[in-house]
Structure 1
Amino acid sequence: MRPAPTRPSPLEGLQQLFVNHELLQREAYRPKSADDGTVRRVGILGGGTAGWFTALALRAQLPWLEVTVIETPSIPIIGVGEASVPSLVPFLHHYLKLNVHDFIREVQPTWKQGIRFEWGLPGDYVFQAPFDWEVNGIGMLGSMGETGNVSSFTLQSVLMARDVTPVIRAGGQEHPFLHVQAYAYHLDNKRLVEYLRRTAVERGIVHLDCKIVDAKLSPAETDGEPSIEHLVAEDGRQLEFDLYVDCSGFRSFLLEHKLGERFHSFASSLFTDSALAFNVPHGGKLKPYTTARTMDSGWCWNIPIMEDDHQGYVYSSSFCTDDEALAEAKRTWPDLTSERVVRFKSGRHDRAWVGNVYAIGNAYAFVEPLESTGLLMIMRAVTALVRAFPMGPERAVLKRFVNTTIGRDWDRLRWFLAVHYKFNKRKDSRFWKAVREDVDVSGLQDALDLFRACGPLSLMPRAVRTQLNEVAGVYFYGLHGLDCILLGQKVPHPKLEREKPEVWKARRQLAVDFSRRALPQAEALRLVRERPEWMRNVVHNPAAWVSKMAQFL
């Protein structure tokens with residue numbers, strides 16, 4: 001006889017209601033054939049990170065689409081180190097379905113636990129901005145009260161201060177905590193793009209190596225917007241698609257040059273317009289964080305790559321010439337090599353989606369990488385595009401919604417970055433005096449006023465926090481992230497009642513004890529290569545942070 005089926009317990013039955021809820025089913029829905037809409041052929045103008053991320057996402061999420069990437073080697077990749085945020089890890093390995101072991105072998109990423117800011121006050125003062133400010137809190141007020149610095153308020157900030165990773169050695173054994181401690185990647189851009197290109201071609205994405213010299217406009221669509229009829233290649237070929245994704249970088253060939261979409265400058269908030277990129281030997285010491293260092297006319301990033309540190313002096317050409325920037329960099333790093341200058345403009349276009357053109361990356365908007373948001377914004381634009389399918393003939397309302405939300409996200413990023421400039425008192429150079437006096441932070445003024453009047457925003461009552469996120473437009477890194485930047489720069493606020501010092505000290509001691517057993521990054525990365533099961537657990541364990549974060553993509 002077969003055993004009688006076991007009835008689920010009441011708790012298990014309740015859990016089943018949530019697991020099978022129709023909202024979850026709808027969230028995971030992707031059209032399964034071209035019959036779901038009018039867009040079947042997608043042409044992506046430009047490779048680079050934006051182009052290949054888009055192509056791989058469409059292939060992974062909407063495999064019935066015909067996807068073509070058009071790029072030319074005559075337009076080189078900028079090729080600097082790139083820092084990212086933790087959400088990129090599930091995007092790569094869940095959303096794009098990139099094998100984590102192939103990725104580590106080919107791209108050779110290093111780990112990032114946050115940003116070290118050599119920022120705020122003169123002298124040797126620094127503060128840490130970690131990724132775990134919401135989940136591994138030791139305490140902001142305790143850190144400020146006991147150390148005079150926000151840098152001891154999470155486990156990750158303690159690890160960063162000691163230049164170690166969440167891999168510990170105890171009892172002669174190594175124990176990884178990578179599956180519980182969110183991290184991001186530091187990436188060599190050239191290696192990343194080569195890997196993405198090769199993987200995309202292997203998955204059936206068409207790669208055309210040709211230069212596009214023109215695009216013919218077609219009559220306005222039913223919603224009154226112009227659109228692209230076909231692209232014209234240098235050899236005379238006409239390339240026609242249903243949807244054109246503009247990943248042409250700062251040229252913005254389709255969105256701005258052909259469709260005339262207006263560009264809104266962020267220059268009143270973000271004064272910089274140039275970057276001197278260069279490499280510096282690190283002698284095998286791989287820092288587990290990105291560094292943002294205050295310079296006379298801007299700031300310098302440091303992104304540790306396997307071979308060396310990829311650095312870049314971001315400056316304003318109104319306050320500093322290229323030669324002056326190079327001279328200042330050489331005074332600090334005399335053995336720098338491979339220097340090159342990149343020009344940019346901060347801002348965004350009115351709309352990302354116009355007619356049958358959808359712009360991603362620098363073709364739509366750009367801000368300096370002070371908070372490592374370049375790849376994040378590409379990722380958000382790509383996932384918004386995928387969610388827009390199936391695309392039928394009536395798209396006006398959907399376009400308006402996508403354009404509004406994407407534009408809002410970029411505007412919020414503008415204000416968040418501006419706060420880093422407004423209160424940085426580390427240097428009194430001509431640039432920094434002008435920035436502190438004139439930088440526009442009006443989009444966050446309500447939040448800043450509340451911080452000055454009431455203290456850290458993340459410690460306010462829940463109802464106030466909810467309203468702040470909506471009214472003040474605090475989005476990137478949340479209220480904890482904004483608090484960290486304001487506290488790190490010693491923006492004045494009222495003294496608040498805090499827990500007993502001995503309670504805070506006991507909690508911090510746990511983090512210090514953990515950090516004393518933690519390994520430097522170079523050693524931890526070597527162990528990861530020897531023990532592939534570690535990364536399988538990080539990426540595919542349903543209880544690990546990567547799988548949990550993937551549910552929100």
Structure 2
Amino acid sequence: MNSPPVEVVRHDQPLVVGSGIAGLATALSLSGSVIVTAAAVGDGSSILAQGGMAAAIGKDDTPSAHVADTVAVGGGIADPDVARAITAAAPDLIKWLADIGAAFDRTPGGDLSLGREAGHTARRIVHAGGDATGAEVMRALRAATLRRTDILLVTRTRLIDLIRDDAGISGVLTLSHDGRLVAHLAPAVVLATGGIGGVYDRSTNPRDIQGAGLAAAARQGAELADIEFVQFHPTALTVLDHPAPLVTEALRGEGATLIDETGARFMVDLHPDAELAPRDVVARAVWAHRQAGHRTFLNTLDAIGPAMPQRFPTVYAAAREAGIDPCTDPIEIAPAEHYHMGGIATDLKGRSTIPGLWACGEVASTGLHGANRLASNSLIEAAVMGHRVAASLVSYDPTRSGTLVIPSDALDRAERYFEADTRKVRQIAWEHIGIVRDEAGLTTALELLDDVAGPPSDSSTVAKLIAAAALERTESRGAHYRVDYPQSNPGLQARSHTIPAPHETARLPLTTASVAP
């Protein structure tokens with residue numbers, strides 16, 4: 001079979017794949033970069049974030065207290081050194097975002113208004129627009145990016161695979177919106193491709209977020225960490241949309257309660273913190289209550305009542321669209337996949353185990369989150385690590401050498417990209433690799449995923465990685481819950497690491513003429 005033509009574009013600046021908060025924070029911190037993004041600049045999961053950004057800014061708060069809460073929620077395997085580095089940088093990061101134009105909520109006196117969310121022992125959550133933090137932060141970052149003449153934007157372009165030579169990663173193979181295969185070659189590549197929500201049938205992430213960066217790194221044999229730990233948000237609207245509209249945790253921080261169809265609060269007897277218990281506890285409780293035949297609701301009437309449209313306009317609008325008036329009726333909710341603690345293993349400079357490849361944001365696993373992410377730590381980590389990646393790239397000067405290669409099946413996957421049966425993968429993952437797991441289900445998932453027809457998709461690759469890692473961890477810890485091993489095993493109190501076997505490679509077929517950037 002003749003190989004399809006692959007155009008080549010050579011760049012002198014680092015290449016950032018993804019334009020969420022991690023990608024734009026990286027690009028803005030570099031003096032010259034290229035952003036490759038699957039949609040428009042700033043689209044993706046970051047813009048949907050309702051909760052906020054955690055930073056020890058309050059007078060009675062400290063970064064060390066933020067560290068303690070992060071580690072406590074992380075299921076015993078969060079890395080304290082990583083937590084110290086990121087929480088220490090968080091206050092300055094908030095200031096940086098405010099300086100570039102992010103309009104955070106403030107008190108009448110002009111101070112940042114601080115909220116509290118589950119797992120935090122202090123009010124340290126910075127919000128914007130009540131429950132529109134992600135949208136406002138991304139608005140500011142996008143505007144700052146568009147003002148920069150030294151940032152080249154390549155939009156509506158999907159990542160297919162990483163390209164490497166003898167020195168390491170040297171670019172990315174992409175599929176542009178008009179069907180062209182283009183190889184973007186660069187001195188370094190930063191993956192900021194986001195999470196894996198599209199792997200599951202119900203998620204707060206857009207369906208197109210299917211772990212493309214994670215899958216590409218796995219095909220190169222990059223070390224991965226904590227892949228089994230997938231966080232399910234306990235409160236998403238029970239509509240069929242993908243993404244499922246999130247009902248922010250900040251509502252529970254302000255006193256909203258979880259009830260069933262009888263009006264009874266079912267969290268009170270399950271955890272001393274009731275609705276403010278860690279997310280994994282609340283998600284499993286909501287799941288179990290629904291499995292027992294109940295309906296589950298978030299009651300905001302007493303705590304917030306008629307102030308909902310002003311204080312939480314995003315949730316209010318989503319509820320009204322679903323036919324619910326949260327000023328007069330409880331909001332029916334159910335869990336949905338929300339965040340992946342696992343990802344490409346990186347150090348505190350964002351470096352992967354392959355030269356030339358960095359990662360930051362949800363696609364990476366620094367060790368900050370451990371087995372269960374503390375609320376509102378994700379956006380702050382993404383931005384802080386974007387800055388740290390940029391600082392690391394300044395001193396990287398590779399000598400490119402050798403033949404350019406890609407995974408041998410890359411061109412076939414690219415040609416048949418839209419034929420992949422991601423619907424079947426979503427169903428398998430939701431049923432067998434979801435909130436509650438066991439050996440039989442995980443084994444079944446791996447067998448079923450092997451039988452999915454068509455070319456292997458990023459989502460099927462990621463689903464297999466999660467199922468295999470979950471099968472290996474024979475205990476329950478954080479967001480990973482095994483009904484056949486319901487207790488934590490002290491002997492397994494450690495992060496998990498795996499190095500997938502790299503795919504066989506083939507020479508990258510390039511057209512004879514190079515295309516100027």
Structure 3
Amino acid sequence: MNKHFCRPLLTLLVAACFYGQPTALAIRSWCNPIAAVHFSSPATDTLPSFLRDSLDTYVGRALTDWEIPGVAVCVVKDGQVVLMKAYGVKELGRPDKVDTNTLFMIGSNTKAFTATALAMLDAGKKLSLDDKVTQWLPEFRLDNKAAGEQAIIRDLLCHRLGFMTFQGDFTYWTSNLTREQVIEKMSHIKAVYPFRTTWGYTNAAFLTAGQIIPKACGRTWEQFIQDSLFTPLGMTHSLALSKDLPGAPNKCAPYTMADGKLMRIPYCSIDNLAPAGSISSSVSDMSKWVIMQLNKGKYEGRQVVPSSAIAQTRWPHSILGNGGHQYNEGHFALYGLGWFLEEYDGRKIVSHTGGVNGFVTSVTLLPEENLGIVVLTNTDQNAFYEALKWEILDAWLKLPYRNYSKVYLQRSLRQREAEAKEDKSYRDSVALHRSPALPLAAYAGQYASEVYGDMQVVLEKGQLRMVFAHHPDMFARLEPLGGNRFYATFSDPEFSKAVFPFAVEGNKVRSVTVKVADFVEYTPYEFIKRP
């Protein structure tokens with residue numbers, strides 16, 4: 001499914017949509033749509049009719065159709081919050097309603113905070129965005145030696161190291177690796193593309209950029225975000241690190257979909273990638289961030305961020321493609337520093353999405369219209385967070401109503417149906433009890449990947465399990481499909497299911513190919529069996 005934040009939901013921006021819903025009745029019975037409402041000037045009768053008359057119905061229907069426990073949305077126009085609403089509940093089965101201060105993990109929307117922080121340090125002459133990474137982190141290496149030596153801070157913040165999108169994330173995502181170990185692991189990844197030629201979304205690059213901050217100013221990334229952004233903007237509820245979210249008093253629970261059912265999952269622990277996606281925030285706090293962004297760094301009369309730093313983050317650095325939109329014209333798709341840049345109906349859009357386990361979110365700026373939109377949701381199996389953003393944009397730009405939620409949902413349901421059909425096919429094959437080509441014990445043993453590290457296949461009570469060194473709380477159950485192929489089901493549903501083929505030479509297992517969910521990483525891993 002869509003990826004962690006750090007899965008900007010990238011799949012939507014660069015490709016298609018996501019997945020969807022299970023038991024709608026369960027959500028409908030717990031969701032009183034509007035938990036909190038706030039309007040500021042201009043008066044509500046100046047709002048587009050969709051926002052004034054139809055929004056509650058539209059979101060209420062989506063809570064059921066997409067099976068989203070909670071949604072929060074705000075719209076900023078001309079420096080003021082003109083709409084702020086919260087819908088649904090924080091946790092299914094409990095009465096606590098989402099309000100405008102309820103925390104959601106914002107995933108890759110963290111990246112704009114990190115890029116802004118480094119642009120601030122550039123404006124303050126503490127560093128230059130054109131500094132080589134090795135000037136600040138001498139230990140930084142890439143498999144492409146010349147690329148590692150030439151890479152500058154901008155390269156980290158615009159995804160142009162040469163990696164394929166999400167490449168390496170299985171190794172890092174919710175793993176027990178430290179930030180330093182993540183940076184070291186990057187040196188083992190063989191980039192798919194030549195350096196600086198092709199955009200490839202790289203979470204570890206943002207982590208690396210964040211690790212430069214303490215070298216330049218003596219404060220950790222999280223301290224800088226708190227002191228230089230959260231505090232001056234009055235973002236009093238926001239948290240920089242994922243470890244602090246479980247203890248917060250006002251927060252949403254995270255949900256995903258597994259085997260057609262919505263399920264509560266643990267909070268995502270990704271502080272080893274914090275600068276790429278660990279922030280939790282609310283629509284109230286995010287409205288302040290958006291107001292500052294639209295006002296060229298000013299908030300309540302104070303220049304919180306230098307205007308030059310805001311401009312730096314919005315300069316095009318990487319080309320994604322020609323752009324375009326399902327209904328309306330768009331002529332380019334670019335990436336700045338922590339922001340996607342595109343054109344829509346003649347306006348420049350500065351935006352990002354974010355997805356981590358259990359949450360997907362979007363932040364959208366139209367600087368020419370002085371308009372900002374934030375949508376937060378607490379299931380990672382929906383495209384509604386993007387549908388609502390487009391619906392609000394179209395309403396404000398006086399474009400035709402498209403019912404994006406319905407369009408995206410239909411696409412999602414077709415995709416879910418295809419996935420369920422494929423899963424059933426493999427389950428039916430497993431049920432035939434086809435014998436593997438070798439005794440099960442032959443597949444057991446110690447394996448290693450150059451990038452990931454160690455993995456073990458264990459035979460217990462006649463069943464094979466795959467255990468990963470850097471994900472000690474997770475395993476994959478292996479069920480024979482016949483020959484040397486096994487159907488792998490991960491204990492963590494975010495990593496999904498896949499067919500794992502073992503390579504055999506002379507009746508001895510040589511290796512196994514491991515593929516996790518695209519939500520985590522597209523690239524397969526080859527684990528070589530140790531003698």
(request) Work out which structure the value 23.4 belongs to, where mean count of other Cβ atoms within 10 Å over residues 280-287 was derived from one of 1, 2, 3. (result) 2
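Which structure, out of 1, 2, 3, was distance in nm of label points 7 Å out along Cα→Cβ at positions 304 and 456 derived from, given a value of 2.6?
1
Quick note: the coordinates plus some simple rules give every number you see, no bench work behind them. Note that the structure is predicted; figures quoted are calculated from it, not measured. Cβ atoms are built from the backbone, for glycine too; each structure is taken alone.
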